[in-house]
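Quick heads-up: structures coming right below.
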Structure 1
Amino acid sequence: MIKAIIIFFIAASAAFGQLSLSNCYELADSNYPLAKATALQQDVTAMQLELLDTKYLPEISFYGKAQYQSDVPTIAVDAPIPGLSFPEIPRDQYNVGLNINQVIWDGGIISSKKSQELVNSARERNSIDIQLFGLHRKIDELFFGIIYLREKRKSLNLLQATLEEKFKVVNSAVVNGVALSGDLDVLKVEILRIEQNRASMESQQLALIQSLSEIIGKEIAFDEDLFLPELDVSASGSLMLRPEYDRFKLGIENLDAYADLTDAKYMPKINAFANAGYARPGYDIFNPDFQAIYMVGIRANWNIWNWNASDKEIESIEVQKKILKVRRNTFTKNLKIAEKKYLNEITNLEKVLDSDLQIIRIRKGITEQASSKYSNGTITISDFVSKVNSESEANLNYEYNKIRLIKAKLNYLTLFGKEDY
């Protein structure tokens, strides 16, 4: 119920144009088909544990048998003894009844299987967590792709507005006979090129929005605001928050549970048993009448020699644990390499942004001078358009690098398994 309320408020906030990465993660976890597998896996585990618990209960089975024998044991004497006769075992025999078997000690097999089932269930849930973690990375790419295309469209809109304003000025100059009509054509072509580019970007943006909407299970408006998080890379934390580390840990626990099960298979087993029935003949085989019979007892068995099979199994398990530890160390090494890469990228982008601001100021001045020179007839309209495009490109680079910086910080924090932003 609480989870449903949280999802409702997330969806409601998104509906009012407040869609963030965290919102997308929550919505995806709730709506993506894979997420539903967690609850199903818990149901499967509960059923498997209940099934194993029944192994502690008595096993009751019914048996029945009817047969006819061609011969039966007899007692033969060389000379008959007057007044003495020996009973004969009936050739037609019948036996029906119940068998009851109760585990007293199974060597720890059932307990080991329950432990293994719990570990396997945790591994399945962890596998789902890892896949959802990967899904979140896909959301990141779509989310930032949409934002970048929007910034690019904004830049094109500003560039078009500048050129259209210049078009009005040049058109007035052409009317007054102080400018050539060809200058208007140059501006028209440039404006048309911008409109073409914007249409292409809108198509790309729509495709990204549709993909993101499908993942999170919510329709996203074309111009809906997407909020980038404020990220602090100094609060990165420990690499061990990554869900992959749980996979390695659970893998070792699974091998330990299998080792316990292996030991249990070669431990002594003790069962109590009982059977009761109605038979002819009964335990007194010389009595030809139907008899009520019963038997109770305790049975024990112990495989005292298995040609070192258990030792070899345990040795194999230890090797598999070493392999898992090597893979975990390799994973950690790759994360540390990526950590340095993203830190260097963050540092570099922070420097690039400072340079971008200086470039923008310079380009703005160059554009203003070009506008004045065109008005004075010292440069062509094509020269002016080139300067305007360069200023627009400088502004776009600055916005793009700001997005890249946030994305680099996000990638850095993701290395540590952090998603609470």
Structure 2
Amino acid sequence: MELDRRQLLTAGAAAMAGATLRACQAVDSFVPRKVLLVDIDDVGWPFLEECLAQGDAPELAALRSSAREYRNFWAAPVCSVFRAKVLTGLESFRAGNSVGANVPSNNMGPFPGPSGQWITHAMPGRRTKRGKWHLSAGPKSWPELVVESTEERDGYDEYSGPKGNLQSYHEWSCARIVRGEPAQVIEMREFATNVTAADALADIARGIEFVHVSFNAPHAPHNLPPPANEPPGAIYPGRSRYSDILRHLDWRLGQLVRAALSADYIVLLACDNGTSGEGKGSLAEVGVHTPLFVWGRDVERGVSQRLVSAVDLWATVRYLRGCKDRVGTPDSLPFCSEFLSVECATFAERQFLRVDAFPSYGIEPATATWRRAIRDERWKLVELPDAEAGEDRRALYDLQGDPEEQENLLRGELAPEAALALQRLGKALEQGVHSLPGNRGG
């Protein structure tokens, strides 16, 4: 009976995510691994490629050759949305996610945080969260929520970091809490990137089985990094304040990734949304198409064109950690069989990526303000019901020939291939819409 149940769950997730089910092994011989999941803030592909070329990310440049690099990863339009997708494995419109996309508005009213089954739920071993939270508002939602354990939501064992964005990297409030103990909020006078990195390095040294790190950097404010030769030979200011913050972060990322690899972790590094000022907040490729790298023993190196969504990190991490319910949401699909060279369960392969944007933090999405985008390996459909002046309410792009989305094919007569793509993407985009009314409790 357990075998049939898991197969049904996997098949259901495949259908809802628009996937083609290749095979499913409910029980396999995979031995759980320690996992380091890192996300960095406001780094899209164009900015990262520029920094790599200009020498502002030498550690990532050196590590890149040993990584599995995903070139078709969709994150989210903005920070909180990405975090909710990873935490719950749910798309933004699902009940239990309840964050939305706060685009074009940012309704930061009292909000206790996502209520879906978190990535840490009933996870074997210890689990820590370090760095930016940015997922709830209100007096009782942070930091206690992060380590809360209930029947529905089993959080982290320990947490340290700021509630959200910083006013200064040099002066900021840091919460520290261990489950079962009172929280402390400490006024820090140490550069935030260094504090987050040090806490994560200490977790790796302790052998914590799941370490989840969310750096504020290189999100604004773009304060100059510490002048104490970090990294050795760095001179600030450099090309720009933005690239200076990334240069310093790159140094700490290099230390963190190398330490984790030496301790036999699988490392996943993702970026939450596009670069600020270059597309962040939009559904354009520059807003949601971001880097994703994987390192570790048995990880196959090289570039992958596989479609991967931020929601897939939920199921992937849970599989790597040996969680019993490896497919527990309608949206998240593990992709570990694609990057691991050892035998493991093979799940569905995603056919579509989607992102949603609407006023957020517990507010139900309404069709009048619900911005959506969906793509397959070639075509992309965008719907903006509240389009502003100069924006098309609906657009279809051929990303193969038009990766920068300059030509809306709906402005003219569609070729047969494009017409079929429009029909296919439109149908996939409507999945789940019927469940919207009353579906946003948080």
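Laboratory data are not the source of any read-out in this text; all were calculated from the coordinates shown. Just so it is clear, the structure is predicted and the values come from calculations on it, not from any experiment. Cβ atoms are built from the backbone, for glycine too; each structure is taken alone.
Computed quantities for the displayed model
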| item | result |
| --- | --- |
| Among 1, 2, which structure scores highest (criterion: mean count of other Cβ atoms within 10 Å over residues 196-203) | 2 |
| Among 1, 2, structure where helix-only ellipticity at 222 nm (-39500 (n - 2.57) for each DSSP H run of 4 or more, over all residues; to 500) as derived comes to -7500 | 2 |
| Relative contact order in percent (Cα under 8 Å, 6 or more apart) - structure with the largest value, from 1, 2 | 2 |
| Which of 1, 2 leads on Cα Rg over 2.2 N^0.38 Å, for residues 268-331 alone, largest value | 1 |
| Given 21.8 for mean count of other Cβ atoms within 10 Å over residues 68-75, calculated: source structure among 1, 2 | 2 |
| Ranking 1, 2 by mean projected area of the Cα convex hull in nm², the structure that comes out highest | 1 |
| Test item: distance in nm of label points 7 Å out along Cα→Cβ at positions 84 and 260 calculated as 2.5, pick one of 1, 2 | 2 |
| At a computed 6, 24, 32, 27, 10, 0 (P(r) over Cα pairs in 10 Å bins from 0, in percent, for residues 156-395 alone), which of 1, 2 | 2 |
| Structure (1, 2) behind the derived value 1.4 of distance in nm of label points 7 Å out along Cα→Cβ at positions 244 and 276 | 2 |
